[in-house]
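Following this line, the structures themselves.
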Structure P
Amino acid sequence: MTERQQKILSAIVEQYAEVASPVGSSLLAKVFGVSSATIRAEMAELEHLGYIHQPHTSSGRVPTDKGYRLYVNELIEGGEHNMPEKRTERALATRVQMGGVPENTIRSAVDTLVELTQNLAVATIGNQLYMSGLSNLFGQPEFINGMQVQQVASLLDNLEPWLREAAPNEPLSVYIGAENPIGRSAGCTLIISRFRSPFSDHSYIGTLGPTRQSYREVMLLVRRAGQELEEVLYA
């Protein structure tokens, strides 16, 4: 993949997250200062490589799971967690630090993630899963299909036992679309941060949302939530 194709893919991911409709060549042509024909040729190559697809004839393109994975890997490898602190991260840290007892601290972090990401957010408290933001998740345009909703519900029903069994060991784990262990056709992304708590050395907090989301922002916030919880709960 060329550098320009990489940038076009990133632009498609970010524009699609913002507008929730396929991204056309004319918009990208303005962004990159080249002709629409040039963008169409690059998009055709990205489609051939499996990073984007065209959901309808004569429409723009949207990212595939493979495209999202490449984008997320670039964020991780580029050190997205070393970026300057944002206002939303400071708000999250403040809310976590004011949580009180461990259970309330974790719940406060989850509720704040819901507010800041507009996704569903979850955390493990002992052997239970605390969850908030269902209306956010099912209010997304992706989930008007009953079968997808059923797949999402299945994922949520099985998430806590799966986390306990699989015990992802990275500070930040991102499961995109079909990478999810359950509900693979739901079109969801699970972003999870591991942290130590009085309940377990492998406690988790994270978000579940559509694959179309602002990965840079959400990944930063989930990572920060895990860091703040561990710091506060072991202060």
Structure Q
Amino acid sequence: MKKQLVIAVAAATMAMGALSVNAYEQGDIVLRAGLVTVAPDADSDPIVLPDPVGTLPNGVDVDNDTQISIIGTWMMSDNWGLEVLAATPFEHDIDLEDAPLPAGSTKHLPPTVSLQWYPRGNAEGWQPYVGVGVNYTKFFDEEVDPVLAGFLVENLPDLGINSAKLSLDDSWGLALQAGVDIPLGENWGLNAGVWYIDIGTTADVTLGLDGGSSATVSFDVDIDPWVYNVGVFYKF
């Protein structure tokens, strides 16, 4: 029995050794794909509305969303890489914190370019890495929820509100990351990564009023999400 156990352990060790051949070299391309979750840590300015509603001191909150990730890294050297993070468009619901009720929704694309350091880049086995980069977030398809529009019409009857539109400014910000590639073969394996991204925007809610005039309510929102990716990688 002991002999069989020793043989089994030795075989497992040899198998793991055979799999751990994932050294990175200058010129390699590492392509990662999987599921990526954007989890905002939102902080909103108060929303100032006319009386009788008045100020909503807690502003808005932004919900999570998960999409498909496509992440490419070019190894500039054995230890340094340049990464581009991309994904299918994220869609987030936006809620009023004080009411509470749904306020609207938005879609966005957050391409991020990062310089990465791989301390074990030229060694076999696991490949941890850290990075710092720049994020650009493009917001689009912003919508005011009909529930919020109805709330404003009902509670601000003297304004004569007949429509409501939402727009969000695009954002530039810093991105920090850490991750690891776990080899399962000579060129492929598992990946896990996390980013903290500085995303801030100004929200403009434009109210259409009877008579053709309009009024705009503006407030700043720091979205600042944690971004989590789990998937696979392939090294070319």
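A few points about this structure:
- For mean count of other Cβ atoms within 10 Å over residues 162-169, the highest value in the series P, Q is held by structure Q.
- Origin of the derived value -17000 (helix-only ellipticity at 222 nm (-39500 (n - 2.57) for each DSSP H run of 4 or more, over all residues; to 500); candidates P, Q): P
- For distance in nm of label points 7 Å out along Cα→Cβ at positions 90 and 114 computed as 2.6, the structure of P, Q it came from: P
- Structure (P, Q) behind the derived value 19 of relative contact order in percent (Cα under 8 Å, 6 or more apart): P
- A value of 40, 15, 12 for semi-axes √(5λ) of the Cα gyration tensor in Å, for residues 34-105 alone, calculated from one of P, Q, originates in structure P.
- Value 2.6, calculated as distance in nm of label points 7 Å out along Cα→Cβ at positions 130 and 170, assigned to which of P, Q: P
- For 18.5 (Kirkwood radius over Cα pairs in Å, calculated) the corresponding structure among P, Q: P
Each reported figure results from applying straightforward, stated rules to the coordinates on display, with no laboratory input. Owing to the predicted nature of the structure, the values given are computational and were not obtained by experimental measurement. Cβ atoms are built from the backbone, for glycine too; each structure is taken alone.
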